[in-house]
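Colleague: Have a look at these structures, which come just after this line.
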Structure 1
Amino acid sequence: MKKNLIFCDSHKKIVLKDISKLYKNKKISFLLRSLTDVGDVWLIGGAIKDIGLFNKKPKDYDFVLISDEDYYLPKIEGMKTLKNSFGGLKVSIDNVDFDIAQKKRADGIYSMFQLNVDFLAINIATESLISREYNEGIISGKLKELNDNLRHPVEHKNKERIEKYCKKLKLEYVQKGDQ
């Protein structure tokens with residue numbers, strides 16, 4: 001086990017500081033406030049690891065909006081949008097990329113993670129942290145698949161991703177039936 005890979009409050013503070021920098025861009029601030037006005041907004045997955053553990057700029061920020069209300073993306077000058085492969089939106093503002101998904105119930109956030117080592121989430125308003133699944137994977141040294149529905153449709157992409165995490169985090173992959 002690598003103790004420096006356990007995600008704790010000091011890592012969360014680093015991530016929240018990075019998120020606060022996003023608010024300095026008026027367009028991005030408008031986007032994030034439009035989300036938090038509708039419901040709970042969680043930053044999830046890779047960006048949290050990249051920023052909090054590896055002091056690295058993430059390739060994108062993955063947000064999940066938890067709300068029973070339908071969310072309509074505001075019009076923001078210069079914003080580019082596409083549908084992403086998981087039914088959400090891929091948004092780009094001033095060279096900062098976001099994936100935005102919406103779930104109707106708070107427990108919907110748990111359905112957003114394919115692997116235990118992806119399972120990091122921070123509520124950007126309340127600053128709540130969910131890290132148990134991730135930390136248990138690091139402590140046990142085992143990478144586990146949590147949600148088959150999120151597998152990449154191209155099987156070798158799944159294998160590459162799993163191998164990357166096993167190597168980077170020094171984990172052993174445990175097949176779904178062996179968990």
Structure 2
Amino acid sequence: MKKICTIILLITLSSNLLAEDNLILNVPDNWRKEVFAFPLEFAPEIKLSGTEEVHFAPGMFKPKASDYFNYIFLWHIKEKQAFTPSDYSTFLNQYYRGLYLAVSNTDKKQNKANQFTYKFLERQKDKILFQGDWLDPFNKNNPVELLIAIEANYCPAKDITNILFRITSTDHNSAITELNAMKMPQC
């Protein structure tokens with residue numbers, strides 16, 4: 001319990017210290033925002049430098065909601081970066097495994113965290129699609145199948161790489177449409 005309270009305190013402090021205008025464009029006003037600095041507390045294996053801006057749908061943590069596990073995050077990374085689908089698969093595994101281990105309070109969480117998979121599906125124009133299998137530690141370790149769309153751009157004037165992740169647990173057209181309406185910052 002003390003560990004969970006410490007994590008929540010760190011998240012709150014990080015969010016308040018790094019709060020700024022949204023980098024992600026067209027985010028609905030009722031989506032909750034958090035901002036973190038790299039290295040991420042729960043995923044220090046991701047060796048990048050910059051910030052992460054996360055926005056959660058109102059039903060993000062409610063399994064019966066139509067927007068359950070719908071969220072978007074942007075990695076605002078220093079310097080030019082070019083990643084392959086294999087790199088993104090590794091990042092997704094490190095990210096969700098670390099998040100699960102930080103939040104879950106179940107026995108054998110290490111074994112469960114090693115079972116997560118993130119499979120490259122296809123490249124669509126400027127997006128790379130992945131399918132992920134995960135256990136939701138916020139909701140009794142319910143299995144969740146994730147659809148993850150990733151796109152990136154480089155801003156030479158700022159020497160910043162933006163990587164936008166759109167995540168949904170549903171295939172509802174409304175959820176996908178809402179996520180697609182949110183855009184990464186332009187250079």
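Where a number appears in this text, it was derived from the coordinates with a stated rule and is not lab data. Keep in mind that this is a model prediction, so the values were computed, not measured. Cβ atoms are built from the backbone, for glycine too; each structure is taken alone.
Colleague: Compute mean count of other Cβ atoms within 10 Å over residues 144-151 for each of 1, 2 and report the one that scores greatest.
Modeller: Once mean count of other Cβ atoms within 10 Å over residues 144-151 is tallied for 1, 2, the winner is 2.
Colleague: Taking 73 as the value of volume of the Cα convex hull per residue in Å³, for residues 40-79 alone derived from one of the structures shown (1, 2), identify that structure.
Modeller: 2
Colleague: I have 12.4, 34 for Rg and Dmax of the Cα atoms in Å, for residues 88-135 alone, calculated from one of the structures 1, 2. Which structure is it?
Modeller: Computing Rg and Dmax of the Cα atoms in Å, for residues 88-135 alone on every structure in 1, 2 gives 12.4, 34 only for 1.
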